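J.: Following this line, the structures themselves.
Every number in this text was worked out from the coordinates using simple rules, so none of it is lab data. Since the structure is predicted, the reported quantities are computational estimates derived from the model, not experimental observations. Cβ atoms are built from the backbone, for glycine too; each structure is taken alone.
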Structure P
Amino acid sequence: MTIDELASTASTSVRTARYYASLGLLPAPERRGRLAFYDERHLAALQLIRALQEHGFSLAEIQDYLERVPEGATADDLVIQRVMLSPWANTRPETVSRAELDARAGRKLSKAEVAFLATVRAIREVEDGFEVQMTFPITCQLLDLDIPMDAVHDADAAITRHMDALVDDLTAVVRHQVLAPFRAQDHTDAERDRFEYSLGKLRQLTLEALVASFQRASNQAIVRALEPK
């Protein structure tokens, strides 16, 4: 495909595609006389660059990231890289002022509460304010309950510990039983699109399964606690 077709397929401008190519972020095109032609690997690389930018990577960081991608990486490999970068939710952290942070909480937060929110990663202090994470509203509600902050902190630590282990296990399953078989074969554009959709759907279903499993385990724990000893 030409540079115009490449840019159109990737939903970007020709100027942007040329700029990335001039920085060496895209592989060298195939030359046929004075014309340059691009293939699926160039398209996958361009889409990966855009995904990295959406994650806040600078162009220098993107260049460093791409330099660590194996030289023989196929279009399928780059598609997988981009899909795995996709966020599990569409909500991205917002940066707010101290006053806006209080407004989000619905009341003025004490210094101790702000420090606690940072400790449990509900917020992150940055140069121009506070970066608000998805867990901020839930954590603020917990602060309003008659529950010691130490208990909330320990509960957060337990959740993080078990979630990290669970993510490691699930990642291993996806890597060995989903990604490896996909990499082992050649695919059409339609098959890549279907695979990308399937991975996205897998993420959504995994979240729903986690919630359902936690609810089931909680109910079982309550029943066991009420049983006479």
Structure Q
Amino acid sequence: MVEKLDPLPNLTELAYLSIKRSMLEGKVEWHQRLTEDMLASQLGISKSPVREALNTLQGEGLIRIESRRGAYLRQFTAQDVNDLYDLRGVLEAHAVAKAKVTPELLQALWQSVDDMKQGLQSHDKVKHIEEDNRFHALIAQATGNEELGGTLRNVQNKIWLCRSKSYDLSSSTAPAAHAAIVEALESGDKKKAQRCMRDHIETVRKRLVKRIDEESRPGAKDKGKDYGDKKG
């Protein structure tokens, strides 16, 4: 008698994804205050789903919420970055060791490498971020370990937040590094694939920590003890 209604969109999930995407794309300044009123107005929704989205982001360690003031991006020290990359190195190497390598996985990984190259050629920051995350997620998913995948996603998001203002740090070498990992997996040499993964992660870590150290020196253009401690 009546037509079936489409399910209502999950506004909390949509708000969460939209805010998070803006953060990881570097569209939110480090000292920019994010209020429920402002975000609700920009998203065209009520404050309740925005509040829930912000609580989720705080739980993931991406923002801090200050009572009666609003939310701010989390600031990372050089030690925070080193800790994140230490953890990521262990998790990524484990994922490579445990991944079930199939023709379908190899095809998807090579496609990701090609898509990342296209993103770099077109200077598409969003595409680069998405493909970088997708490449590592594909390997994690191939382990069949959902806990590993979830933990890696959380670490990756924090790292991309650190790098959101310095996107070019490893973009020129990432496709080649990813290709080396796939080649090793394709040849059946997981030990080599693990070494390539560790080398890739260590290269990015060193460049990012160097950038943080340079920006924290007295007289640097953007002074600040913590990475991202810049004037908004």
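J.: Given 0.00 as the derived value for FRET efficiency 1/(1 + (r/R0)^6) of positions 39 and 151 (r between Cβ atoms, R0 = 25 Å, to 0.05), which of the supplied structures P, Q does it correspond to?
T.: Checking each candidate, the match is P.
J.: A value of 7, 29, 32, 22, 8, 2, 0, 0 was computed for P(r) over Cα pairs in 10 Å bins from 0, in percent; which of P, Q is the source structure?
T.: Q
J.: Once distance in nm of label points 7 Å out along Cα→Cβ at positions 23 and 103 is calculated for every structure in P, Q, which label goes with the largest value?
T.: Q
J.: Right, next: Once relative contact order in percent (Cα under 8 Å, 6 or more apart) is calculated for every structure in P, Q, which label goes with the largest value?
T.: Top value of relative contact order in percent (Cα under 8 Å, 6 or more apart), among P, Q, belongs to structure Q.
J.: For FRET efficiency 1/(1 + (r/R0)^6) of positions 71 and 135 (r between Cβ atoms, R0 = 41 Å, to 0.05), the calculated result is 0.55, so let me know which of P, Q that is.
T.: Structure of origin is P.
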